[in-house]
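So, here's a batch of structures to check.
None of the figures in this text is laboratory data; all of them are computed from the coordinates on show. Note that the structure is predicted; figures quoted are calculated from it, not measured. Cβ atoms are built from the backbone, for glycine too; each structure is taken alone.
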Structure P
Amino acid sequence: MSRLQYNQEGGNLIPSKKGYLILVLSIVIAPIISIFLGVAQSLSIVWFIDVLILVLLGFDSKQGRKHRVNISRTLPPRLSIGRDNPVILRVESGKAAAFIQIRDDYPREFKVSQDTIYSFIAAQSSQELTYTVHPTGRGKFSWGNMQVRQLGPWGLAWDNWQIPQKMTSPVYPDLVALRSLSIRLTLQFSGSNRKMHQLGIGTEFSELRNYHSGDDLRLVDWKATARRVGTFSNSTPLVRVLTPEHEQTLIILLDRGRLMTARVKGLQRFDWGLNTTLALALTALHRGDRVGIGVFDRQMHTWIAPARGLNHLHQLIDRLTPLQPELLESDYANSITYLVQQQARRALVVIITDLVDITASAELLTALAKLVPRYLPFCVTLRDPLVDELAYSCTTDIPKSYLRAVALDLLAQRQVAFAQLKQKGVLVLDAPANQVSDQLVAQYLQIKSRNQL
């Protein structure tokens with residue numbers, strides 16, 4: 001049923017399929033009546049039947065109007081981009097049972113699981129109907145009123161009206177993934193923290209304890225053990241317990257230039273980069289590190305100074321959510337220069353961008369090379385999975401063969417750029433845009449466990 005079929009004024013009679021069928025039957029029997037009673041009398045009888053049917057339709061619709069349902073809409077306070085967000089419609093019936101159709105006026109930019117919702121609700125009861133919306137962009141979006149049709153008790157006509165439900169809802173980065181990651185990190189950290197204390201893994205001294213079978217002999221503190229033997233009769237060796245170093249600094253530079261405006265898997269590449277930025281920031285804050293973020297194009301557009309604590313994550317989300325990519329060429333050298341001016345101490349510097357040609361990769365290589373060895377640079381690029389599909393698909397079609405050749409050339413240029421970055425001491429991660437968050441979080445945890453920073 002088209003959206004335009006719903007009258008925006010509300011309170012109108014619309015025949016049901018049953019009502020239309022009765023009207024059609026009245027037209028069909030007109031020739032039969034004319035055979036027996038003549039044309040003039042048959043027209044009068046048909047007109048009388050039609051008027052009677054319309055009266056019955058109007059009465060049926062009016063009866064349904066007396067027992068209209070009440071409907072309210074409930075949305076999550078923050079919708080997540082690229083996710084199926086639930087929308088709950090709570091329906092309350094009156095003294096009569098009701099068969100209803102609901103068309104919600106959701107934002108045109110959203111994809112929805114159901115355009116029209118059908119439901120039967122018993123008398124004097126309530127029911128929750130759920131459908132999902134899938135936003136593909138961030139920002140504030142407007143919702144309109146709900147258009148409702150309720151079938152009359154005889155099933156001849158619909159009562160058609162609107163329920164005022166205008167509102168505005170904000171769409172944020174992927175908060176669903178952040179909540180899931182937070183739970184996973186909490187569980188991992190509680191287990192890994194105990195394990196590290198047992199094995200003495202880390203760089204900072206925590207305490208001395210008695211040697212246990214299986215402990216690394218290199219961690220035995222012989223001087224402390226000698227002093228203990230000289231004072232007490234207990235000759236058990238003492239072992240140094242080391243913990244991972246805290247309050248290291250992570251700086252994330254997120255590109256919002258021209259290359260980040262392209263859409264990958266339904267979202268702009270910048271949105272995938274923003275999701276990745278927040279996931280990495282959450283992980284670092286969970287590990288006690290200080291996190292700072294810079295968003296750049298021709299210049300440093302937004303700079304958030306490094307800070308620690310999970311409360312800092314809320315500031316990051318609020319500051320970064322309104323940002324959108326721009327059709328501007330990114331200046332890597334300028335962003336790196338700004339970073340060096342703001343961050344004097346050693347830090348892990350993660351730059352999230354993309355590469356398509358040798359010129360851009362040369363500029364990025366020159367900029368990141370300036371960070372070595374004072375900082376630990378890490379280049380993360382968001383690859384389009386479609387390029388991989390084109391490059392590795394076999395085809396005999398000539399146009400597709402040209403596309404495959406272009407895709408292979410793009411991948412080859414990327415590999416050359418990454419090889420040059422690695423030679424300069426830059427860490428590299430090239431992953432599909434929709435998979436990069438998990439892979440980057442895993443590599444960051446490896447960097448922490450190996451004490452590379």
Structure Q
Amino acid sequence: MIISKLNKLAAAVSLTSGLLLTVISNSAAAAEFSTDWQLPENLTAKVQLLSAEQQVFIYSGAFMDFIPAQQLEHELAMRDAGDLATMFADLMAVAEQMGYDPERDMGAMPLNTTANDFNSGIILPPLLRDETREPGPFSVHRYLFPESGVPTFAGAKVAIWPEDLVAGDVDVAIVGVPNDMGSGRRNAEYGPRVMRALDTLALPDVDSLIDPREVLSIVDYGDFTIDNMSTELTVDHVTEMVAETAGTGAVPMLVGGDTSMLYPGVKGVAQTHGYGEFGLVHFSAHPDSDRDAVHTISDSQALFLLLDEGIVAGQDMITVGLRGPAVDAETLQWFREQKVRYHTMAEIGRSGYDRVLDRVLQEAGAGPDKLFVSIDVSVIEPSEMVAAGRIAANGLSVQEVASGIRQLCADKEIVGFEITDMAPMLDFSRLSAVNANTVLNACLVGIALREAGLSGDYVHPLAIDHGQD
């Protein structure tokens with residue numbers, strides 16, 4: 001924290017301004033503040049009228065968390081010594097309040113560990129496991145056509161235990177992860193139930209004329225429980241459940257929920273397939289690589305955590321569709337240092353989506369044989385995805401995203417898929433939910449194409465020519 005760094009420096013600094021500058025320029029502690037800014041020489045005399053602690057605050061660059069350097073120079077030039085002393089006293093008081101003080105601040109939300117229902121949300125009572133039925137997927141529908149019964153993803157049968165997935169030789173287990181503790185506009189927790197309720201999943205593909213349900217064994221694997229008050233408490237359980245699902249040989253297809261669940265989703269798959277043993281292609285407007293956030297787990301940190309913990313190697317990570325205020329030079333430079341392949345909307349605007357997609361497919365093709373594909377719906381143009389939790393203008397079309405995901409899921413062995421941050425209450429037309437299902441369906445089609453021995457760009461002859469000429 002800023003104030004702790006200030007205290008370290010202040011303790012090592014003489015009250016004389018000459019020694020102050022020497023210590024700041026030479027001490028190891030000063031290296032904690034990395035900045036290209038330097039105080040203009042014509043303002044040095046003004047700064048030397050301030051207290052030693054205030055001089056440290058300025059020379060170290062710590063002030064930049066509160067005012068830009070240009071504004072600081074303006075204030076130094078225009079204010080007298082008394083006004084400056086008051087201004088910096090106020091800024092440093094703010095810095096102290098923002099810093100962490102264990103005697104004042106909670107390090108984590110306190111829990112009532114004596115509550116009767118503590119951890120009850122993730123308990124699996126033996127009674128449920130002792131249910132007498134043959135393992136395997138089962139129907140929860142009363143009528144012949146599943147649209148008329150209990151809603152399930154893709155109208156599929158239901159599985160609730162790993163042995164159901166094994167007995168049914170399940171290829172794809174679609175599961176909801178209704179977490180909603182990240183940033184952006186709320187309501188992503190309802191994404192799974194709205195996407196599940198629409199009968200727009202696992203539809204026949206108009207290009208290949210393949211019906212994923214005829215090629216793949218698909219089940220609705222229910223929802224993983226989450227703690228509505230703590231993303232941190234949710235992460236371990238979701239990680240464990242994803243690992244258990246992947247361990248059966250089924251591909252976990254996760255429906256969020258916000259993008260903070262990308263971290264446990266990929267981590268769970270890695271616990272089965274191995275850290276660094278698969279690639280990740282992430283479609284998102286946001287870099288999700290915040291290295292200095294207040295919370296330790298959030299949607300804005302998902303990629304950073306995966307890289308920092310070695311879950312996915314930097315050279316095996318590709319992110320597509322970046323734009324918005326979080327995409328700055330510092331973040332893109334950090335991606336470069338991690339060897340991440342990133343593709344911004346600036347590149348797409350300059351080169352065209354088809355050319356960029358070809359590049360993405362080549363990069364993924366040169367990486368590991370196994371691949372995790374994810375999409376934060378913010379990557380989609382808002383006119384087609386009104387309900388994006390972290391909405392960003394000037395995105396890709398649904399058709400563009402779906403075509404890319406279809407090809408990736410056909411070209412590589414998919415070990416996991418995740419779609420996040422669709423907040424359905426923000427779009428009463430349900431268009432956003434329909435388009436979210438379209439994107440998920442694109443991956444199902446891609447997996448089915450691969451299973452059928454067809455390429456990702458395969459088009460059935462009947463689909464492109466009526467033959468009546």
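State the single structure among P, Q that was used to calculate helix-only ellipticity at 222 nm (-39500 (n - 2.57) for each DSSP H run of 4 or more, over all residues; to 500), giving -13500. Answer by label: P. Match the computed value 4.9 of distance in nm of label points 7 Å out along Cα→Cβ at positions 73 and 345 to one of the structures P, Q, and report its label. So the calculation was done on P. Could you figure out which one of P, Q the value 4.6 for distance in nm of label points 7 Å out along Cα→Cβ at positions 161 and 313 was computed from? Clearly, the read-out refers to P. For the read-out Cα extents along the principal axes in Å, for residues 185-336 alone, a value of 75, 30, 25 was computed from one structure; give its label from P, Q. It was calculated from structure P. Look at distance in nm of label points 7 Å out along Cα→Cβ at positions 137 and 425 for each of P, Q: the largest one is in P. Assuming 0.70 is FRET efficiency 1/(1 + (r/R0)^6) of positions 297 and 401 (r between Cβ atoms, R0 = 41 Å, to 0.05) as calculated from a single structure, say which of P, Q it is. This figure was derived from P.
For the set P, Q, ranking by mean count of other Cβ atoms within 10 Å over residues 361-368 places P highest.
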